[in-house]
Structure P
Amino acid sequence: MRLFQNSCFYPSYLPRFNQLAAKALSFDARREVFLNDRFGAAHFLQPVLDGSPEAFFTNGDDEVLQRRWAREQGMSGEPTLEAILLAQIEHHATEVFYNLDPVRYPSTFVAKLPGCVKTTLCWRAAPSGNADFTAYGAVLGNFPSILDFWRGKGCRGELFRPAHDPVMDEYGHGERPIDVVFVGGYSRHHRARARTLERVAHLADSHNIVLCLDASRLTRLAESPIGRLLPLGRHRRPDAIAAIARPPVFGRDLYELIGSSKIVLNGAIDMAGEDRGNMRCFEAMGCGALLVSDAGRYPEGMQDGVTIETYGTPDQAAEVISRSLQAWSRSAEIAALGRARMRDIYGKDVQWKAFVDLVGRL
């Protein structure tokens, strides 16, 4: 199978990545730096991480990376990022195109793919307004209710899980001086999460609490000197959160942070309904921390009181955290079992087999 996997990254990750890749002057070198940093690695298929010659990987939104490929291949002028991605697919003679960035490259892009492409799939685990993915052979995701949303839009929806990144096994084998860590977004889509964060932030008087928040543009504006003169109070972070908030972390820095933490606090985005199992669940358990997350429908291996702990309200989140820290010997056993289950159930080989089986059904 000649596989092409296209990915993307958050704008807030770009400064870190550019610093890491400062001496990487070719397409291959910059791509290697990205893959080695493991940003989003739970989504990357096994042949990509193994460096298989039949698998091609790129970040179609990385203008520096893509233009390097275009220059190295002798493309003339200033081609668009879409034109470069199409040229890469044709050059690779792709048979299966798997796109992690379908909002940027929707059905109109699929219609332009070269004839060598036989199967198209995309990953989308959130509603996306009026985005059209109907030209893809299937939309993949790990939230059944959101897959139903895409089916209602005329797409074929297929359940597909992230995988345990084996590099996580390198982290979390020493002391865990941080009691509780949260890493994630803070925006108007995270109302329930914000209430929980505020309640847990008050534990900072007696515990080492770390909140690494990727604040939305509106939140950053609301907290700026100019924004404080505008009626944007509901977009500002509460004082308890703002007092201990740190910038977001990504890639191996995230693995290191989780590996230094006893508990990872998680909260689903408001649009996920009762479905649970976002990326932070896989990362927390994979790096051996105790996952404390909101109650809901979890995938196999994520079981309340056995491999994770759950809460129902913001007050309950603080209570579960306090209780887990007080009985840390038992909590550490739950975290260790969760780590083992993650490796056993969600290995890269299991993910790849599921992908191959899915392609065979399309």
Structure Q
Amino acid sequence: MTSSRLKVLLACAGLLLFTSPAHAALPTSFRWSSSAQLISPKPDATHNIRAVKDPSVVYSNGRWHVFASTVNTSGSYNMVYLNFTDWSQANNATHHYLDQTPIGSGYKTAPHVFYFAPQQRWYLVYQTGSNAAYSTTTDISDPKSWTAPKSFYANGMPQIIKDNIGKGYWVDFWVICDNAKCYLFSSDDNGHLYRSETTLANFPNGMTNTVIAMQDSARYPLWEASNVYKLSNENKYLLIVEAIGSGGRRYFRSWTSPAITGPWTALADTEANPFAGANNVTFGGAQWTKDISHGEMVRAGTDQRMVINPCKIRYLYQGKDPNATDPYNLLPWRLGLLTQTNSNC
């Protein structure tokens, strides 16, 4: 008997009480509810922090581990790490500033953390202004255990990026692997999404073959903060990219593909129908932000495959006071959590 016929019989008998998440699909439009601000700056004697932004998050050994960019009152960037067992504890968690670790001081920002299973090591990927960098550890909970930065690109910025970046910036590095290769995505704030690759066995070395994975003739619709995920229930990938919309507000566009290398098909990709933006996010209390900006999904695992469960997606993001008028590097970013409210599961 086929599984579909069995479902029909069970439904008729009143025994089929739910639809298996394995057969759920992503909707063509999304709805979200947002938490209040969950993580805010915690200045100390040597860190006069103005903003916390660009979060990366994994759940491991019963704790949430969050890495984020910090910006101080001089507009200088670095990173912070915190962990907690429940989101209600997030804003009370101790902030460990990574400039006090072997990662060091200076411009390091936009972290992306994952467990690289073939090597049984954690990787923290981030930008340094001139290259994509990484540090590693075997203990994610010990911030002082990270290694000193190493660069992905031995010769610096690939030529194809130099040829297309214009007046933009090389930003927001993202790693995802399949069973054969690892891919490194990046943006240029000039309408281009890039993809480089190496073999799974050679990672993190040998990152080459940089190509334009997606482009737009205008800068703002394909801005930065790309995420690529593998859906847990099917051989499909989800790409989201941050855009700048009307009034300068940030929102996310989305696409799907059967492979990391594309081709990418539009899912919810407009400001009117975004993946996540002011048009489709509600707040239980006061609307503390109109920007839905750089963040990361709550993943179904921790490893390099970047697997997410498409049922009731959660997304840790940065937002800010809608009335803030500070220069960009002094904007008061805070972190909040989106929860999908229109799941097909």
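Values in this text are rule-based calculations from the coordinates and carry no lab data. Predicted model, so just to flag it, every value in this text is computed and none were measured. Cβ atoms are built from the backbone, for glycine too; each structure is taken alone.
Set P, Q, criterion mean count of other Cβ atoms within 10 Å over residues 241-248: the highest-scoring structure is Q. Could you tell me which structure in P, Q was used to calculate FRET efficiency 1/(1 + (r/R0)^6) of positions 105 and 177 (r between Cβ atoms, R0 = 35 Å, to 0.05) as 0.25? The structure behind it is P.
Where is relative contact order in percent (Cα under 8 Å, 6 or more apart) largest, in which of P, Q? Let's see the in-between values first.
On the way: P: 16; Q: 20.
Structure Q comes out on top.
As an exercise: helix-only ellipticity at 222 nm (-39500 (n - 2.57) for each DSSP H run of 4 or more, over all residues; to 500), calculated from one structure in P, Q, equals -11000. Which structure is it? Checking each candidate, the match is P. When FRET efficiency 1/(1 + (r/R0)^6) of positions 49 and 113 (r between Cβ atoms, R0 = 25 Å, to 0.05) is calculated for each of the structures P, Q, the largest result comes from Q.
Here mean count of other Cβ atoms within 10 Å over residues 41-48 was derived from just one of the structures P, Q, and that gives 12.9; the source is Q. Taking mean count of other Cβ atoms within 10 Å over residues 65-72 as the criterion, the highest value among P, Q goes to Q. Out of P, Q, which one gives 20.0, 69 for Rg and Dmax of the Cα atoms in Å as computed from the coordinates? Label of the originating structure: Q.
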